[in-house]
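Presented below are the structures under discussion, each in the form of structure tokens.
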Structure 1
Amino acid sequence: MIGFLKGTVEELTESLAVVDVNGVGYEVNIGSGTASEINNTKDEIKLFTYMSVKEDSMTLFGFLHKEELELFKLLIKVNGIGPKGAQAILSVMSVSDLRFAILTGDAKSISRAPGIGGKTAQKLILELKDKVSDSIGEDSSYISGGSSAPALITDERSEAAEALIALGYSSQEAYKAVKACDVPEGADANLILKAALKFL
């Protein structure tokens, strides 16, 4: 399998890049966001890739950021979401926004992706919520708050975030606030909520 490609872009559309790697041109399926990023650079690029193998074809899917590829791999494990569906979701949502949507059950945002209906979005949330929560706990960079000390998304912080969403804040605003607010260790959801409101 091909883990990544490093080379120059010879051709580029919103959905395909032809990458020249030592004289060999690789066709790589990409999302519109990736295409925009590539279009803004003339330098050599590195695409993290996933190879989809079927009876009649082999297709490469490429991402500029490794966390996109990791989330892509989680998405294609959900029944009903193939590689093209997963890439469609990542084309309309950033990694952070998609993680927020999964954690907060925001199926409406996910179903904005072409070919992803409400039922599929709900199934995605149900199957990936625990996996996304675990990965956030391991790497706080997925939620950027502004505090120099990383804060894990604990049950109390999640509860506080849900309360903020109920008050009308977006899921992204809510999770950023509960991560960034400075509260003592072991603080309950009410205290976190008050601190997060001050942060907002």
Structure 2
Amino acid sequence: MEFVDFRVIETSVEIISPKLEIVDFRAEKYPRSMLLNFRNQPSTVVWAEADAKKEVDGKDRNELEPANNLVIWTIPPSPDVLLGVLKTVNPRIVTLVCAHPKLDCADPFVERLIGLLKYAITYREGKVTYAALAAATAQRQITVEQGLNWLVSRGKITLLHQEGNLLWVGAGKTINDLGGAARIWIEVQALLSETLAYRAHFKRTDKDSLLT
């Protein structure tokens, strides 16, 4: 056999995904009145975090599973978190409720975070994950990490051990690192401000360009 010649054949493959249907209830004053209607729809999951998870019997970002209809009850803290949820659920319909969790200011956020950590110390032998803390505060994981660092630097919590995402925390001890604590606190406030700005954008942006 004799090799004579060859040429490259250029081909293109077009992948057409079904258009995502977006139902907008962001302006609804009493969204809880619609919960029963959401529940009656087949293959529906309600994404809710912080206090709203228990109030509406929803699922946080760590508990979601594939479903046809995703109800976004709590405004996401960032585009990355939203993208992760969309990939997990892979919905055909996204229903926007977008209630604000009211944990984007430093004091409420820290108060809730330290409450969650103390609960873990009392009832779970100090064992907790960053992922669980992020969902329970409706924040990004980086914000929770820096929040914990600030609590440690102020001596309010002790980080006993860490294996990846899994933490063991204990009661605080006296630490005189006011300079380090001040620097971390500035970063915590900046991270919370970023999330607050994103949530404001998410609440008012046109629904058809919101999830693109």
Between 1, 2, which one scores greatest on distance in nm of label points 7 Å out along Cα→Cβ at positions 5 and 29? 2
The highest value of relative contact order in percent (Cα under 8 Å, 6 or more apart) among the shown structures 1, 2 is in 2
Origin of the derived value 56 (percent of Cα pairs over 21 Å apart; candidates 1, 2): 1
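Computed from the coordinates by the stated procedures, all read-outs in this text should not be read as laboratory data. Keep in mind that what you see is a predicted model, and the values were worked out from it rather than measured. Cβ atoms are built from the backbone, for glycine too; each structure is taken alone.
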